[in-house]
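Each value in this text was obtained by applying a stated rule to the coordinates, not by laboratory testing. Given the structure is predicted, the values throughout are model-derived calculations rather than measurements. Cβ atoms are built from the backbone, for glycine too; each structure is taken alone.
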Structure I
């Protein structure tokens, strides 16, 4: 975007009321997930700036009624709330994939756990650290997740939505697809569409 477009964009979102601004944050961070091109997205609503943690608490039930995807609060404290937005069937299929569940077994997940139980276990681990296995829940390639966890000394080939150690070309294609979805959403905002309209359009 040009400097003029950037200024216009921020002027637009600065005028949003709290509910519209919260939706804007969700759209910008979760656009590929909302479009079902990504399994899940993680957002940290903090108490900085517009205090999105408080806005989230106020409007999350209303958000639930508007979104066509699910969400799960992984952690909350005085400073922020970590929320995983996800597509139910896609996430369930991912964690039940044999390669993924074999990896998750290392961190206390079992083959018998359903999706909600897995999310609860992830939440428990999230209280102290950001657990590395969250990459599985976010849809990252398992090979890259395993290398990130087991071989911290290895330098990744590129960094995008995740650190890529293996199939660079496939990762680039995915990154480009995600970026195009986000760019389209931003373009619609510049044209005057409000987040409430965009949520209904996804």
Structure II
């Protein structure tokens, strides 16, 4: 095993964790399997991360960072319709380009739901689109100087909930054309629901 600087070693271990969680589920993602996938000694994993919880937090951070990168192209100053369509396209790009990461994030979400004791589990998803969508759609509505026919909160939940299903469909089918069609229909539906009647 070649020596890697600590930052690079951390990246390779996070990459390996994503792959193992996507393939084996969270239960199968033992530190040994993750270290083996990273081609790293088990001690390197324990050196780079305090515990498995910290590593899982970095997997979630990876997902949020990639989503922010996809959303960087959206300009809410173009107005509500363009922002809705751009947001759905950005979300779909994030899913399509990171399907293994999506499966890992779904595993993490389900794990958290099972273990949550009275905490708001859904808050963890704020950084996976809710905050970005809310900020962009709010700004776009301000630019249009119009009150949307449905609230920004409803638009945001509608989009994020539809993508929960699309992630599963795409992971199972890998049918880009069918999922792209669903993304287009989703954008059309949100535009039709949200734009005020003039």
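See the values below:
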quantity	calculated
Test item: FRET efficiency 1/(1 + (r/R0)^6) of positions 30 and 86 (r between Cβ atoms, R0 = 30 Å, to 0.05) calculated as 1.00, pick one of I, II	I
Of the structures I, II, the one that -25000 was derived from, the read-out being helix-only ellipticity at 222 nm (-39500 (n - 2.57) for each DSSP H run of 4 or more, over all residues; to 500)	II
Comparison of I, II - label where mean projected area of the Cα convex hull in nm², for residues 110-189 alone is highest	I
Test item: mean count of other Cβ atoms within 10 Å over residues 22-29 calculated as 15.9, pick one of I, II	II
Distance in nm of label points 7 Å out along Cα→Cβ at positions 14 and 174 - structure with the largest value, from I, II	I
